[in-house]
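Bear in mind that the values in this text are calculations on the coordinates, not laboratory data. Only a predicted model underlies this, so the values are computations on that prediction, with no experimental measurement involved. Cβ atoms are built from the backbone, for glycine too; each structure is taken alone.
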Structure P
Amino acid sequence: MRCPSLPLRIAALAACVAGLALAPVARAQAPASAGAASSADWRTPAQKILRDIRRIASPPGIEETRSVRIGGIEQWISVRGRDRRNPILLFIHGGPASTEMPVSWLYQSGWEDYFTVVQWDQRGAGKTYVANDPAVVEPTITAERMIGDGEELVAWLREHYGKRKVFVLGHSWGSIIGLELARRHPDWLHAYIGMGQMIHGRDNERLGWEWALQAARADHNDKAVHELQALAPYPRADGTVSVPQIITQREWVIHYGGLTWGRPDFDYAQDAAKFSPDYTRKELSPEDGIGESLPRLLPAMMAWDVRSLTHLDCPVFIFAGRHDYETPSQLAVDWLTALHAPRKGLVMFENSAHMMELEEPGKVLVHLVTDVRPIAEEAGDAATVDAPGWRIRKLL
């Protein structure tokens, strides 16, 4: 059953736990109104235009959106790339239940030149939510079950596309699933990329709360100061937080730019998601999936602690936003410093908070291509880009 205690603003704020990548489209799901018909009129042709623009026409390319039987239910993925010889990059979205696929058209096109990019709507999110009976799925929403879903999906991708290894990119809540894949199956991964990496749930919440309170005081925002102080101690003495508490904390973290640097809200991405060529309005609706997933996964997220994980058997990269206070970056930087891995790298995004793929998309692409992809090239799992004529010749 849905959690009746969740305030409706969970959808409007798309407030999150591990740095919920703000569930797209709360405002697009507003009740029918006088303008609803005209809104539907513009959305359909806009989707058609974007679908045509994004169409992958190159003969060796791949473009499919399909369901896969994972963990006993139908789970939806998007697979896109201009050359199927390229390595697979699985993007594991945040949240919980904040699917990334609706806004991926904003930044993913460049990735598709160098990777076969897989977006996955997790259990309880997006297309996967709509494709299954919520009464059946909701009791199965646990961290361990969703890590198991990730294991099954990677195994399916390797077999179905004939790949010995894949890249896994875990964002925010998805970084818990992604890091567990790297820990349990390092031989399946070319490398793991943690973006907005979760390290320690309690410190994650405490640092974000302290930062938001400091920002509110500097801003002389009495309302914010009062609401944040009312949370103290945060987290509670037993290391837990309630859903209403975390919503309040995230509201002010978002307001002061800890989600998207320099922006007090996530409207720009929510608006972009309305144009998604792949989603119906029902599939975009966040309130049901988040309302069911957040209360069930919050305890596991607060208990998450990998500070003692000091060795991994696959390469590891951390993409960190300098101003990220959804998942404060210093925790991940300190963890990476102590980590022993075959290869590791840190990229700090100086003009980003938590949503660097939207905030600095060019920089993300450059580092995926120059730092990450060479691992697959060395393994022979990539289409060559240095064919005759590819290099710019010196003009004589």
Structure Q
Amino acid sequence: MKLYQPALFSLVLFTSFAQAEVQKSQWVTTWAASPQKVWNKDFVFPTNIPDQISNQTIKQISQISLGGEAIRLVFTNQYGDQPLYIDKTTVGLVKGQSLKSKSAYPVYFSGKLKAQILPGKQLMSDPIQLPVPDHAQLMVNSFIQKPTKFKTFHWDAKQTSWLITGNQTANLNTPSSAKTTTARLLLSAVEVKPKRKAHVVAVIGDSITDGATATLDANTRWTDFLAKRLSPHQVAVINSGISGNRLLNDGMGDSALERLQKEVFQYSGVKTLIVLVAINDISWPGTAFAPKQQIPTFEALTQGYKRVVDEAHRQGIQVIGATLLPFSGALPNTPLDNYYQPNKDELRQRINHWIRTSHTFDGVLDLERGLKDPKHPDRLNPIYDSGDHLHPNDRGNQQMANLVDVNQLLHN
């Protein structure tokens, strides 16, 4: 296997797509928010959701990647221990910057408006004959009548959602009295029926992929920028990032290894998986997150990556390994200011060298080379640094997506 530099990454991506085309009639996942178990109140971060929801409408907006002739919505109760009841759901297209829907279409489940999601399960809606363009923003409104304690959520959506008293599923406006949250509830994926053959790229990762420092409500995660580059080629991009995620161990969500079977392989149409995870495996130990844990060995991390590749290959999915970004000086003036240590960075660089040279992956996306500071290669380039020296800013997210050289492929 060759080492694929960013300029050649798209060659791997699309040539494999040509060999495994999705039929026109097949549904593909166009948007996702990774389910997480709601943590206890004593955790370092608040959940940002109420203890209970009752007689309230959950209103949330999701920007899809690839459009299509119709949509289906996927709702989750993955970590629930009781059935979850939805009394009514509507969906509509958001109009411009007003965050208002043009109209609200009823959502049915096996022909019924009311739905029950069993513990540990997901539920897919009936097809909704709503044509959606690429990068459309959907407004999904779900009314919960019965007092409900949520056990499943997506903590850091980088998107405002609202909790409104009463059944407001037909209301196209958002009352000023509505409570807001940046966590997601219920909605975990959107599928489209594409007009032409289509494919899906899934990106599994941590807060860098989840968009921790991307501008709120602006859809400036690196996967959003990548989606805009790939949608003209009938390729959807789904974000399987979870802030705090790790390759080997559970934390703020199940480990990436666990999530492959539970989540990523459940999405429709995935042909390529980009893996950008392990910086938290290296850096959490010894911090307030995991004060008693030991840093995993090089061998443990590389074996973890190999398991990801092997499991994906068994699903017919090719895997692109992304190098870990530099992080010197990360998280200053926070309880996690010891997140960076020289020995941790030595391990990161050793892992990156292995990603580039081991021939484990079907291709390599070298994000480190594209975002490092030329004068101080152990740091993020200041123009791409959000300020915490760990997460890229919006410009950095754009740069990450730019490293996928689509144009070079198209000219070959």
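Values for this structure:
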{"read-out": "Volume of the Cα convex hull per residue in Å³ derived as 161 - corresponding label from P, Q", "value": "P"}
{"read-out": "Which of P, Q yields 0.40 [FRET efficiency 1/(1 + (r/R0)^6) of positions 266 and 338 (r between Cβ atoms, R0 = 35 Å, to 0.05), calculated]", "value": "Q"}
{"read-out": "Test item: helix-only ellipticity at 222 nm (-39500 (n - 2.57) for each DSSP H run of 4 or more, over all residues; to 500) calculated as -11500, pick one of P, Q", "value": "P"}
{"read-out": "Origin of the value 17.6, 52, where Rg and Dmax of the Cα atoms in Å, for residues 178-369 alone was derived from one of P, Q", "value": "P"}
{"read-out": "Kirkwood radius over Cα pairs in Å, for residues 146-209 alone - highest-scoring structure of P, Q", "value": "Q"}
{"read-out": "Structure (P, Q) behind the derived value 12.0 of mean count of other Cβ atoms within 10 Å over residues 50-57", "value": "P"}
